[in-house]
Every structure is written in C-alpha cells, then in structure tokens.
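Asks: As structure tokens, here come the structures.
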Structure I
Amino acid sequence: MTWLFLGDAHLNPYRKDGAWENFKRLIEKPPSGLVILGDFFDFWFGFQDQRKLELLYGDLKGVFLSLYKNRTRIVFLEGNHDFGLKGELFGVKVENYRWENAMELEGLRVLLAHGDRDSGFPHCLPSLFLKNSLTCSLLRFLGPRVVIPIGFFWASRSKRKGPQENLQNRLRTYALKRLKEGFDAVIMAHSHMPDFVEYEGRFYFNVGSFREGNYLIFSEGRFSLKKVE
C-alpha cells in the first residue's frame, strides 16, 4: 500500500510550470491513496457550476478520472487558495475537509491539516474570514464570472516573500501539541518548507511545496520526504 501526500502546488492555468507535469508523472502508477494538503490550486472554489474552473484546469480532469477508475482514495484538506469544495473535483468524489481530519493508516493515528488555521493569531485571520459559511455563501451568490478573475488576481498578489522560519516554528508548535495528545503522526503544509520532527517515537512532517517538487510518501509502513527529480 502506497500513499502520497502533497500540498502547495499552486497550479495556475495562466502560469503553467513544471508542477503540472510533475503531478501527472507522480501518479502514473496510481497510489492506494492521495492526500492533497491544500493550495493544490492557485485558486479554486466550490461554485454550483464548476464548468468554468474545470475548463481552465482541463488538463487535470483525465488525471482525476484515472485515479477514480483505479480506486485511489482521494483526501483533500482545503487550503487558503482552494476551499468550499463540497466534496468533488472534476466530477470525482473526494473526501473533503475544511480544516483537519484524523485518519488511520496501517494502525497509525494520523492528523492531516493544511495549517492555515494553526499558524497562530493574527496570521490565521484571512483563512478564518475566507472559509466561513457566510463568505462562501456570498462567493456562490456572486458566481464564477465575478469571483474567478478576482480570485486569480488575489492569488497573484498573495505570494509569500522572504524566509518562513516563524511560520515553520508556529506549525511545529501546533504539531507537537497534537502529538502529545496521542497522534502517531501529524502531516501539514502551508509553510512551503519541508520539515520533520520526531517526538517520543511520533512524527511531524511538513510536505513542503509541490511547486518545488517536494512531497511525502508512505510505503511499507514508513514515511519518507521526497523530491521530484
């Protein structure tokens, strides 16, 4: 059984980079499970009518259909760039969670989260605003013709600049708290920096940025941080 964990690919149909092809190559041999830890897209929102977004990201539709046909379990933790998904991508059902989810993996109790809510005050405020039910209702009311151009403009202006050590430390602090509560592993993203911490035989992983080729694999009962060549 092989599981892949990745996040922060920031795929953008107006700015295609190597992350698109890297993702397609990575899942040529469909894994047992795929966990997307948020910000997979530079912008995606769960409108009632998804045709506009599906057309923009059309290259990926066949990929997700192939995963579905091969019975790959797909888990999507929403990020601060892709939210309000309503459990579906390209017509394929996915396990969709707004903030975090606990799952069992070969007897291990694993906590999954993007990390935007767990980055500490006041850094969590933008995500708390974007992902609340009132904001999502407003975005659905305005519709894709209005929201999509604004969404991609906002995404282009929200790139992080400079070192992210402070964010990395805040995520570590949160992860260690959850490990002390009894989780065997905590897996997050958001910082764009791969990270690994061991605490009393338990583990915290940050998958880093898939846009830079970073991801995490679970195979034969072990986790390993990897980088696409």
Structure II
Amino acid sequence: MLKALIFDFDGLILDTETPEVLTWQSIYREHGFELPVEEWAKTVGGWGISNFDAAEHLADISEGRLALSYLRELHRKECDKIIHTSPILPGVTAMIEQAQEKGVRVAVGSSSTHSWVDTHLKRLGIFERFDHIVCQDDVQTGRSKPYPDIFLEALSRLNVHASEAVVFEDSVNGVTAARRAGIFVVGVPNPLTETMGVRGDITVSSLAQVSLHELNENLKIRQ
C-alpha cells in the first residue's frame, strides 16, 4: 500500500536545469566555444556519472582569459534571473493535494543544498506542505545521488518501508539512487535528460499524466 511520495527538486518541482544549461551555452558561445552538453547532462541530479564543471572547463579552454570566479558569478546571476520567476512544473501541486487528501505523506529528496531547495520551496509557497525535506546536507559528504543515501534518509524520516513509497525523478542519477534504495520510481525526464534515456518503472513526460490511484495499483502489482 502506498504510504509516501518522495519528490526530487531540480527539474521535477522546478525547472532549474533548462536555465542552467541554456545560460552556459550562451556564455560559451559569447566567447567562441561550445558547451559539451553531453558531459554537462551527466552531472544532472548528482555527480555520480561525471564530475564535469562547466566553469572550470571554460576557464581552462580560454587559456586564462576568463577567470573561474567571474564565470561562476556570471552564470549564477544570469540563471537566477530566470529561475526566480519560474513556476512549479505541471502536476506537482495536484499530486501533493491528492496525497494529502488520502493521508499519504510527502517529502523532498534532493542532491542540492537546503539553502537552495528550501528558499525556492518557500518562494513557490509549498515548503510547509512537505512532511520532510532531505538534501545533500543531510547525508555524508560525497553520498548524494546516485548513491541511495538521500532516499534512505527520507524513508527513515517518513517511517515507511521502501515498498510503501514512490519516488519521482527526472535524471539518470536520481533514478539510479531510487533503484538502489529499492523504491518504485516514476521517471519524468525533461528535454535534456530524455536524451540520456531516463526511464523509471513507469515513465511520463509530466506528473500531470499520472494519478495517485495509478501509483497505488503499480505498487500492488510489484508486490
């Protein structure tokens, strides 16, 4: 029986990933280079597949013309202009409401920091709706996704078994982490992560395409 839902944050509740990559592409092109998107995509949702750092890479290939600190500051400033006006992604609010109506607990499990996740959840007006918020700060350093630690910590705080929960994820790192934790995972890839073949136990293009009832039925079949 379904007792808990665990939501990823970046790219699942709020589309932070599209602005991130588009801004880097713009900065690279402004200086006559192309962002290696395939390498960037591997870092989405965690750092398990690649430790690629766009700022370090661009500083390196510019042969010292572009300072690392300048690139990081420029990218953050330009990204935040977009992200801070972006809305909640489709289906998220409805899924939270369905869960709360049925007494299903809800949590966030993110590889980002509390300072990032909590700030945006408060801006979006949904911070108080989650029973727990688990971020990279809550697990041992270096044990964010694709390691299962964030989701295992969420299960512990929610006081539910892996077989009683569903995770929503948009990245390869996130799906891998959920599977390693033994949790049924719904893949919700965005245009960037879809090219990496993100697939969950079921896969949809938006949370608006799935209901709590369907999730409960899928858990019954799995058991």
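Asks: Just checking, which of I, II has the largest value of distance in nm of label points 7 Å out along Cα→Cβ at positions 3 and 187?
Replies: Working: I: 0.5; II: 2.9.
For this comparison of distance in nm of label points 7 Å out along Cα→Cβ at positions 3 and 187, the top structure is II.
Asks: Matching task: -9000 is the computed value of helix-only ellipticity at 222 nm (-39500 (n - 2.57) for each DSSP H run of 4 or more, over all residues; to 500). Pick the structure from I, II. Present the calculation step by step, with values, prior to reporting the outcome.
Replies: Details: I: -9000; II: -13000.
Value -9000 for helix-only ellipticity at 222 nm (-39500 (n - 2.57) for each DSSP H run of 4 or more, over all residues; to 500) corresponds to I out of I, II.
Asks: If you don't mind, another one. Given that semi-axes √(5λ) of the Cα gyration tensor in Å, derived from a single structure, equals 26, 21, 16, which label among I, II identifies that structure?
Replies: I
Asks: When FRET efficiency 1/(1 + (r/R0)^6) of positions 43 and 203 (r between Cβ atoms, R0 = 30 Å, to 0.05) is calculated for each of the structures I, II, which structure yields the highest value?
Replies: On the way: I: 0.40; II: 0.90.
Max of FRET efficiency 1/(1 + (r/R0)^6) of positions 43 and 203 (r between Cβ atoms, R0 = 30 Å, to 0.05): II.
Asks: Let me ask something else about it. Hey, distance in nm of label points 7 Å out along Cα→Cβ at positions 59 and 123 derived from one of I, II reads 2.5; which structure?
Replies: Numbers: I: 3.0; II: 2.5.
The read-out comes from structure II.
Asks: Okay, moving on. Taking 1.15 as the value of Rg/Rh (Cα atoms, Kirkwood Rh), for residues 51-90 alone derived from one of the structures shown (I, II), identify that structure.
Replies: Working: I: 0.97; II: 1.15.
Derived from the structure labelled II.
Asks: Hey, distance in nm of label points 7 Å out along Cα→Cβ at positions 35 and 195 derived from one of I, II reads 1.0; which structure? The partial results should precede the final answer.
Replies: Numbers: I: 1.6; II: 1.0.
Comparing all candidates, it corresponds to II.
Values quoted throughout were computed directly from the atomic coordinates according to the rules given, and no laboratory measurement underlies them. This is a predicted model, so every value here is computed, not measured. Cβ atoms are built from the backbone, for glycine too; each structure is taken alone.
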